[in-house]
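Novice: Listed below are the structures to be examined.
Read-outs throughout are calculated quantities, based only on the coordinates presented, and are distinct from any laboratory measurement. The structure presented is a predicted model; accordingly, all values stated were derived computationally and were not measured. Cβ atoms are built from the backbone, for glycine too; each structure is taken alone.
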Structure P
Amino acid sequence: MSRRRNKGRTVNGILLLDKPLGITSNKALQIVKRLFNARKAGHTGNLDPMASGVLPICLGEATKMSAFLLDADKRYQGTIKLGERTTSADAEGEVIERLPVPRLQDQQIKAVLEQFTGEIEQIPPMYSALKHQGQPLYKLAREGIEVERKPRTVTIFKLELLQFTSDELSIDVHCSKGTYVRTLAEDIGTALGSCAHLNSLVRTRAGPFELDQAITLEQLEALAKQGVSALDQRLLPMENALLDWPAVELAQEAAHYFCKGQPVFVPQISSTGWVRIYEGKERFLGVGAVLDDGRVAPKRLLSA
């Protein structure tokens, strides 16, 4: 029997990519994976081709942290074009409705934005990756098919008006996972007495990671010419995805049993819920959950 062909090297860590306009998140992921010659990689939250901004990409063992970044809050800056509704709710779609835009005042706009702060319900757009009977909605939309979508509850923690002209608003949005800023743009347009679509979007924060920490594809390709060691220096430790979680340090014996999948007792533990687990102060073991009896149960362990 022939040996299985090596499909890349083992590399662990998180790359913060500033995804460019015009490509999908999956395309960006495949480019990064190729440049690093990585055996395993995954991204942590889809950005549409028309959107740019911070896209954390998890390599190797860091993919075990990707679910937590998917669940993390996001922050965006976007522009909303008033007076035009499109098929996709963004600038890539065809205009299907035009309405006059009322003369708007600053306080009037801010009052409307306030209505969308807190828990709100959104109907996901047809141009999305959600599936209906196994088919992505965007594929159905391209065939001119529209199906019923159930509203979903999301949270808008902050919605700030940055500036506005007679027919365009610039906003800053801090929101929970699952928020469709395109849908938010459409709903804001309707609430302002017109219609609207999302004209541009930049993700400025994903979980604990800021856009100014990210590297562009052009910069990454330049580093690749220097070799993989130059690329690896751009990787962040995988536990950086969870720096807002409490850290629990285990002694060597407790760490041994924890890594075997057994809950371990931690004296005088004050943390609750999810925690980062270390052997001593430096060796990151994975994540666990604090039980009512003071033990910590392993939930996601790294390979030895």
Structure Q
Amino acid sequence: MHEKYLGQLQKRSSKRKLTDRLVSFAAIACVVIVLIPLCSIIFEVVNRGGHVINWRFLTDIPRGFNTEINGGLGPSIQGTLILVGLASLVSVPVGILTGIYLSEFAGNGRFPSSVRLINDILNGMPSIVIGLLAFLTLVLAMGSYSVTAGAFALSIIMTPIVVRVTEESLKLIPMTVREAGHALGIQKWKVSMFVVLMAAKKGVLTGIVLGIARIAGETAPLLLTIGGTRSFFGGFDSSVDAIPVRIFQYARSPFDPANSAAWGGALILIVLVLIVSVALRLIVEGKSFGTKAHTL
């Protein structure tokens, strides 16, 4: 009887080990499948655009292309950083606060359901439509293309992403965390802002990074809002250049140097998004380490 029981346990253990190995293999296979096209894209961009990257290309203004690369993407890089920065200044606080409201205060009433529906619609809205909205509301009203109009369009694209990821990240925090804060007599809004949000900060950061990555490569709304220029930043009510717009223009050129410059611009864009992502994560990890050290 005892031997029979041990045999059943061994069979169950063998089945669990086999299942665990199969699931692990499937997970690794899925990761490899995802990495293949990603690595292929990165290799292609580096191979085609890596040789054009130099200090002049990063700092000089765009110039004409004939048989060689003249000038660079200095104004485009500056314009992209300004546009993404301004859009993030609007989208991050609005998106986080809206996500907190939907997760912690709103419940499942008619109004929060309408807010979630509108947010999902905006999240799936074609960027060209948002560009048209910014063109009609700001460009025509101001009488010129501007940084403000471009940042406005990008903020509309980024905000729904931050809202959705923030809400879902906060919902993953156990209810016991909230109950612990309430048990100490802390007000609900303080528990939401300083306890629940801090516990979900890595997920919220992921939403911010996804939003920045999304708007950094947008071209259609910028074509309708910023105008494009070969000069550096001249004010919030003036035209500005951006890397996606310059890539679009260079990719259409019949000259090979311009096409190479477009690949170089794509590589710069990838590196900028990577730098921002790593920098944000280092800041969060640094704050987490500092908080733990202070607690100890």
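Novice: Can you tell which of P, Q yields 20 when relative contact order in percent (Cα under 8 Å, 6 or more apart) is derived from it?
Specialist: It traces back to P.
Novice: On mean projected area of the Cα convex hull in nm², for residues 16-135 alone, which of the structures labelled P, Q is highest?
Specialist: Q
Novice: When you work out mean count of other Cβ atoms within 10 Å over residues 120-127 for each of the structures P, Q, which one comes out largest?
Specialist: Once mean count of other Cβ atoms within 10 Å over residues 120-127 is tallied for P, Q, the winner is P.
Novice: Follow-up. Suppose helix-only ellipticity at 222 nm (-39500 (n - 2.57) for each DSSP H run of 4 or more, over all residues; to 500) works out to -6000; of P, Q, which structure was it derived from?
Specialist: The read-out was computed on structure P.
Novice: Ranked by FRET efficiency 1/(1 + (r/R0)^6) of positions 88 and 224 (r between Cβ atoms, R0 = 25 Å, to 0.05), which of P, Q sits at the highest value?
Specialist: Biggest value here belongs to Q.
Novice: Also, quick follow-up: Determine which structure produced the value 70, 50, 39 for Cα extents along the principal axes in Å, calculated from the coordinates; the candidates are P, Q.
Specialist: Computed on structure P.
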